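K.L.:
Following this line, the structures themselves.
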Structure P
Amino acid sequence: MSVEEEEGDVIIKYLSQSDPCLGGIIRTVGEYSIKIHKDPFQSLVESIIYQQLARRVASVIYGRFIKYYNDSPPLPEQILSTPDSVLKSLIGLSTKKVQYIKDLSARVTERKLDLVMLSEMKDEEIIVQLMQIKGIGRWTAEMFLIFCLGRLDVLPVTDLGVRKAMQKIYSLPDLPKQSEMLAISQPWKPYRSVATWYLWKSIPMFNSIG
């Protein structure tokens, strides 16, 4: 089930009625709009590059990465044939991220990972599959579900932005633990991905308030 298969206004109305606090955020943020990456391989490569980096820094590195391959997302075979030294010194990837990207590329070329078949699997099955790849943890797999496969009911409980937004919206004394997040998000099912997107978009609003 993807966003394209659902009526956006129906989802927004459902979430707003199910949770008045979230409804207030939805009205403030405005229309739901999410960019879906159509290429699963490139989606994972980009996620690995962006891991644990400030978005601005990661964007610069990713830009150099794409530019090196003539401004076109590289195939797994191209990445495998690129010397590690080039990926590190010219592009700026860490040693570990070079290993992660090449492990992903090798699994795809050796057909140990069938990215096309992932779309036919359940969310948790996909997460288990992706976590077998070096450098891909649960959070990265969940981002893949949301931003590549368009899955609608994903709640990334380890995401700091989501936790901070929940703390602000629901006036919690501390950052919520996983059990609290699951309880708060219960009314959002089966559209927790959409609710999560609104929580992310609410963060600048809280920052401006101070």
Structure Q
Amino acid sequence: MEINKQEFLARLRNGLSGMPRDDIEERLIFYSEMIDDRMEEGLSETEAVGAIGTVDDVISQILTDTPLTRLVKEKIKPGRSMRSWEIVLLVLGFPIWLPLLSAAFAVILAVYIVVWSAVISLWALEASLLAGALGGVISAFTVQDNVLSGISMLSAGLCCAGLSIFIFFGCKAVTKGILRLTKRAALWFKSLFVGREAA
């Protein structure tokens, strides 16, 4: 669907509504100038907007580039002063919400560590198979007393080499998948701090 410059900037402002105002204005100016530059190069307004990409892609890229601490600081900045009963509830609820928050953080961290431990284990298996292949081939040529032992060592080394090639592609795919998943999870977590206004 083709949109013009004003629609693009309005949707971008809406999508970044939870970010600091200065950042929003800076991004809007940047993308407005980018569209103008493309129009000066001969593109129509809708073509210039389309060349940038979708608003969702632009928002995702901006969130990826924005530090989480900046988003959190903007989100927790008080819009008004707290009432006394809110402060009392916050203090009295401290023994409940702090352990729950700590437990949630610990669970998320544990899951993250377990997932990466599995990835590291796969790469350790790959390294051990490569070492087994190298050891098998070297020991096959150093055994001089028994030809059958040398052949069996060479066979074991070649089997390890074949398995290492097979597992390498699996390790590579799993690592890329986990990195993509980690990036998406971080982007999702950041998007929680950027509230989108109703259109």
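Every number in this text was worked out from the coordinates using simple rules, so none of it is lab data. Predicted model, so just to flag it, every value in this text is computed and none were measured. Cβ atoms are built from the backbone, for glycine too; each structure is taken alone.
K.L.:
A value of 5.7 was computed for distance in nm of label points 7 Å out along Cα→Cβ at positions 37 and 141; which of P, Q is the source structure?
P.N.:
Q
K.L.:
Using relative contact order in percent (Cα under 8 Å, 6 or more apart) as the calculated read-out, with 31 as its value, let me know the right label among P, Q.
P.N.:
So the calculation was done on Q.
K.L.:
Another question, if that's okay. Identify the structure, out of P, Q, from whose coordinates Cα extents along the principal axes in Å, for residues 53-92 alone was calculated to give 28, 20, 14.
P.N.:
Label of the originating structure: P.
K.L.:
Looking at volume of the Cα convex hull per residue in Å³, point out which structure of P, Q has the largest value.
P.N.:
The structure with the largest value is Q.
K.L.:
If you work out Rg/Rh (Cα atoms, Kirkwood Rh), for residues 69-116 alone for P, Q, which one comes out largest?
P.N.:
Q
K.L.:
While we're looking at this one, here's another question. To which of P, Q does the computed value -28000 (helix-only ellipticity at 222 nm (-39500 (n - 2.57) for each DSSP H run of 4 or more, over all residues; to 500)) belong?
P.N.:
Attributed to the structure labelled Q.
K.L.:
For structures P, Q, which has the highest computed value of distance in nm of label points 7 Å out along Cα→Cβ at positions 61 and 173? Kindly include the intermediate steps, with their values, before the conclusion.
P.N.:
Numbers: P: 3.9; Q: 3.0.
Largest calculated value belongs to P.
K.L.:
Also, quick follow-up: Who wins on distance in nm of label points 7 Å out along Cα→Cβ at positions 29 and 125 among P, Q, i.e. which is largest?
P.N.:
On the way: P: 3.0; Q: 5.4.
Largest one: structure Q.
K.L.:
Out of P, Q, choose the structure whose coordinates give mean count of other Cβ atoms within 10 Å over residues 13-20 equal to 18.4 when calculated. Could you put the intermediate results ahead of the total?
P.N.:
On the way: P: 15.1; Q: 18.4.
This value belongs to structure Q.
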